[in-house]
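The next part holds the structures, each set out as structure tokens.
Bear in mind these aren't lab numbers, they're just calculated from the coordinates by the rules spelled out. Because the structure is predicted, anything quoted here is derived from the model rather than measured. Cβ atoms are built from the backbone, for glycine too; each structure is taken alone.
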Structure 1
């Protein structure tokens, strides 16, 4: 693994790369409030070990990347898609395969439509369809919304209080396959230690899209793989119907017992699905 800072204008993005730079590139884009650490290293190394050059990075306002003051946000999802392309530029990549989790999936879709020649394929995990105008999709569960309403009660000066809040969120995100509290607390403590102050990460809750992307997915020409937890409480399973309607040739894989998460028990399946799909796509280019 090699770490590198890359700039996009006045934004600095902390990145890490794994594998041989001469191999086909896969760039991983994480979701809201989460740094690159939420791409589990065993998953990243499994993809790299299967013959790919893998890059993960801290989204702005997370980890060691540029942060805005808590409660302030001066950017949009389109700007974060620009960050993805800047990371590719920083590694000298004209094009790459992109995998996005949750908000990262939305960022990936925007990048694929903004710069289609640079995104070879999309692997979307726990994502929502960009620009959907069909029947209203169910949103975040009431239990999760109630959890976020306790945000103001957190003692941000106490890492344990912050960790407890994040752990409760991780528990609500978990599917019926089980919740490993010890492993999740370990990840959360690493995230807090990496960031130093988690408050800015929650600026992502104010994110908006600058442009009107209505019914845009019929313009998406790249091959798309959807990996979606059957028990996802953030992007419920009905999102799969929207993807299927918007992208007739999409490949959809439902992960039974999985919620809005990348649990250890699912990493082997995730790596196998992503590497198999990307290898197939890249071989056809």
Structure 2
């Protein structure tokens, strides 16, 4: 399978590229320069790709001032639009079978429990970005390209992401919960994320939105407890919410709030998680 990936140098992109390469697929890395270099050049890059996976997007964990908000939005919406336009420019026989466009569980409200059919979508900044991001994929259906949208939760891996940043502190006994610790912590092991995306690639009946989270609904406090036990280190400290607000402003809510999210559609399609709970996930990683 010939697979073109944007965002291949990021935390998820690097691991996913390695995983798909080990399975014998041919990988094409779409560079940032190619994404913004014009539709004609991008059309040549993705020509005859069987699959396009779009993971491009700047980090959301920063101060949400006007400049950063625009960057967060444009780095997702404009790159998706460019990829759609590039596919449209190619002949039907050179278009991909499936277009997988990342999104995030930040689209959901912070109260209640959410599956893929949840009617309660948030109205805040991050949810607005996700809605616009997902909306850019609609023309792909008119081009007869199967579209899958993985709404990704907190990805656990040791080479980056939340866990990668926390591990050094936890290993020396300086780890702890964030704020009250009561906020939901919807996680997924990196390997399960890669396997789930592989499932979307090869199961031709898969289309639409998928929640990429583990079935295990936990809190930040439980995550902290299990991680400290796996490392055999105390986790006596806590990061007060006001400190995070001083550092990140409104973006602190990414760490202090969250939604309970369920991967209903993946499970309905028979996908089996290798690491369905936090103990198995952290036990494997650390």
Origin of the value -13000, where helix-only ellipticity at 222 nm (-39500 (n - 2.57) for each DSSP H run of 4 or more, over all residues; to 500) was derived from one of 1, 2: 2
Across 1, 2, Kirkwood radius over Cα pairs in Å reaches its greatest value in structure 2
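Taking 1.41 as the value of Cα Rg over 2.2 N^0.38 Å, for residues 109-148 alone derived from one of the structures shown (1, 2), identify that structure. Could the numbers behind the result be given before it?
On the way: 1: 1.61; 2: 1.41.
Considering all the candidates, the number was obtained from 2.
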Value 13.4, calculated as mean count of other Cβ atoms within 10 Å over residues 69-76, assigned to which of 1, 2: 1
